[in-house]
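Coordinate-derived values only; no laboratory data. Keep in mind the model is a prediction, meaning the values are calculated, not measured. Cβ atoms are built from the backbone, for glycine too; each structure is taken alone.
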Structure I
Amino acid sequence: MALAMSLRAAQYTISEIVSRPGKLSRRRALALARKIGACVTVLKKSEIFGDVVWLCVPDREIAGCARDLADHISWQGKVAIHSSGALGSDELAMLRRQGAKVVSAHPLMTFVPGVTPSLSGVAFAVEGDAAAVRVVQRIIVAMGGKVFPIRKQDKAMYHAWGTFVSPLLTALLAMGERVAEAAGVDPGQARQRMLPMVRQTVENYASRGAARGFSGPIVRGDAATVKQHLKVLRDVPGAGEVYQALARAALRTLPAKNRKRLARVLGQR
């Protein structure tokens, strides 16, 4: 949805939305097609007239989707793109053998149902055939995005980076809600009470960097408080392990006073 809307806003014509044959897939494709003025075709029966084909399917289905499309249309002169963060452009090798130029272009952005983020200002990791890279670079810039090259062998690590800064960050905040509940804070209120601190933390990181934006008992070297935290967090399943892992990471990467005592409290050699 976000990609299609951003392409449309950038004045690109989207001729077809290709769906699976199932009713739900076709219904979703039709809803999107109405918003962007495209028609809907079905996989294995599609006649794709566009010069650029962008596969927006789960990672595990990219190679299979490419196989399904390979023999149904002429790929000479076409550019094929997929948006996996973890997989390289070689997932589209079947289309390359049919004459297409292939590339992977992954936006460093989070997507959840019901939310359509803008891609303006979003960084896209790009790798693939030189001709396809040039094409997708022009498209990304037209959408207001930013392009940076990545090597195929670095895709999995790049995707792990993205997982740290969004889904695992969400998991950490969810654990924070459980700790708040154990402190007697109503779960419905915990998120709203957390948000000012979360927003300021992100703002501090953005404007000052990790080291200068780091606060709390670890940077102060307050080992007694950290010890007390670990004690009470035994009552919240999983929370102590998360706290300990993050605190140990902080000792390795961020400023802290009283490191030796903190390391002993955290059980770190």
Structure II
Amino acid sequence: MTGRLDGKIAVVTGAGGGLGAAMCVRFAEEGAAVVCQDLDAAAADRTVAAITDAGGRASAWACDVADSAAIDALFDAATERHGLVNVLVNCAGVDRTPGDGSREGNTGADTQVAEMTDAGWQRMLDIHLNGAFFCTRAFTKRLIDAEQGGSMIAISSIAGLAGWGPVHYATAKAGLLGLVRSVARFCGPRGIRANAICPGVIDTAMTASVAPQMIAGLKMITPLGRVGEPADIAAAAVYLASDESSFVTGETISPNGGLVIG
């Protein structure tokens, strides 16, 4: 029995976090060689260790996704070590930035727009949008030069669909959907697909900072009655990375338990 991702070479950004690590491990289990990128070198190394200890193939790369030169170096190194990268997951992200107006007891629903600094706004866009674009540019350029197809996956959020969460976060996540749709349209003739995953409330370190009473309230209004697990997102990512989704591009999958429908 072969793996669903046999022959795939994947770069996953934000690979040290809960979602990124889950996708990296699952990709490797399905036969892919995985390059695990993260700003935190130790976090990337932990994900690599989890893969290699289980007999998978992986390497780590530490850099800031907002540094375009570092991203080009990442793709050059990945190609040299593993081969042409044909799967990209733009997962790197944060929900808070210095100077964004967030503070203890303020979830961002009232005064955060008024208190957001230029730097707080820009850093969020630099990570989510500039970082995703720099990676996507490096990814598509090498595929086009090699006349090969591939799959780009962007990890957006229900915040990008429904405007929930801090304003800079929701804006950045919505921007990723525009990137996906544009790349799907322009790169489709080259055999390059682009799709988005918009997770709902998932049990990760990011949601651990949310007040328990708020999580309880979200569970109550979620038809499936629970928060998601990183494995729920990894399963969707495997499908979009695999040849099973060869006729799927420009689309959004939202594993959110029914919290956001439509």
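Hey, percent of Cα pairs over 25 Å apart derived from one of I, II reads 57; which structure?
Answer for the origin of the read-out: I.
Of the structures labelled I, II, one was used to calculate relative contact order in percent (Cα under 8 Å, 6 or more apart), giving 11. Name it.
Corresponding structure: I.
The value -15500 for helix-only ellipticity at 222 nm (-39500 (n - 2.57) for each DSSP H run of 4 or more, over all residues; to 500) was derived from one model only; which of I, II is it?
I
Can you spot which of I, II the value 5.3 was calculated from, given it is distance in nm of label points 7 Å out along Cα→Cβ at positions 38 and 230?
Only one of I, II returns 5.3 for distance in nm of label points 7 Å out along Cα→Cβ at positions 38 and 230, namely I.
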